[in-house]
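None of the figures in this text is laboratory data; all of them are computed from the coordinates on show. Only a predicted model underlies this, so the values are computations on that prediction, with no experimental measurement involved. Cβ atoms are built from the backbone, for glycine too; each structure is taken alone.
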Structure P
């Protein structure tokens, strides 16, 4: 039976460290890390995420600004706000909550954010730095996954690592981080043949495909570390991941629950990136 990786506990420990460092920096420089969050429209999930980010800033002692823009906001207005924040010394990190309303160009918005303030690490400059292993920021979810694996005491070096999903936000950067930790990495996706054969080789299995309960116990190697990045809602309203927890828990050595696994780490790593951006200005 697998040990549960408690994302809430790992996240709390990281936030305590961030809070302590923030107070030390404030006492030395009289300034605090500053995060600006922009949300356009009324997407319910986005509103929850933004509220949690604002709460996280308060918990660790950051300065924060929240910009709620109406659904019909046009590109010039949004780009103008980003430019203002790029030039604001109080703001070290800028986050524009995705997805944006369909009439807005997400790629153009990402490009408009100063790479030194891009705490989501979505800008091509930052994704390029991740590729060559010379990064300032790491995408929040993959960085959180690495912390969770680290919390188990697992040495990634030389391990067979399988990432299911190839998104720019999770799958691709996750594979790069595992590779930089000297893992032997395979990326699987919708066109992968004999998926079960590949997943059963994995010492570390990271699943990020957005399909509820897709990975079952017979697809997992005995003793594997299983990280479930998925967040899906069943017909009965309950949250579930991409991994069938009940069957996989019997096979894995460590496994993340949903909720309470990867989720709490994502915002914590956003705070970590904001702190890093602040320290880069000192």
Structure Q
């Protein structure tokens, strides 16, 4: 039976994963930490950059689902995805990925040449990851983490402001924490059949992942603490009060570790950030505290 056009559009939107657009909020780090929220023109530019990465990330998700179609069909959860289940026609998915990619990159270069290069780098790394790099142990996690770093960097260059090196370090460490936690979730969920669903999982063990997660967890906390107290940070913002945001960072990381180890979560970080009440409250409190310190 032929699937209706409206149904195909809905399935295509699901494959674009709008829930994961929450990751693109990192693009607003530039305008927030540059203390430019009171300049509407720059805020609008940051919103435009956010929209660009929503289009590009959606194109990347579609490409990734196309590349993993066969493995996803054997996955207990991913087999219900539109492409893996066969509900979404591959031709429609390919066309959507091309259109989103072209529009996103064109808009990125219109906003700024440097921002366009950042966006292009994000696309190239993502495509390389889907094609081969996801099969290279450890490097696969770094590829996933690079997407977060490029978002943060893009948010700065699109409004032409400098971004703190500490902020980039914190971003890549936190991104590695999320990526490794996701690998651990997949490994534990799939058990002995893990490598049949994702080849790279044969190269990992829960113990190895736990050790790497411990390293990036402590490094993330230390890097953020140093960032809040660093002389350049204090001089830039004219306050030492960012140190008061450290408890929120600690609670957020500890809560996420609890969800990963005690509840078997971590496979979908964006879902936890939207549905886990204590984590949502913690993130909101961190954001509000940062805004008060920087702007009030």
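Among the shown structures P, Q, from which was the value 18 of relative contact order in percent (Cα under 8 Å, 6 or more apart) calculated?
Only structure Q yields this read-out.
Could you tell me which structure in P, Q was used to calculate Rg and Dmax of the Cα atoms in Å as 19.1, 57? Label of the originating structure: P. Each of the structures P, Q was assessed by FRET efficiency 1/(1 + (r/R0)^6) of positions 21 and 101 (r between Cβ atoms, R0 = 25 Å, to 0.05); the largest value belongs to Q. Identify the structure, out of P, Q, from whose coordinates distance in nm of label points 7 Å out along Cα→Cβ at positions 37 and 237 was calculated to give 1.2. It was calculated from structure Q.
For the read-out helix-only ellipticity at 222 nm (-39500 (n - 2.57) for each DSSP H run of 4 or more, over all residues; to 500), a value of -13000 was computed from one structure; give its label from P, Q.
P
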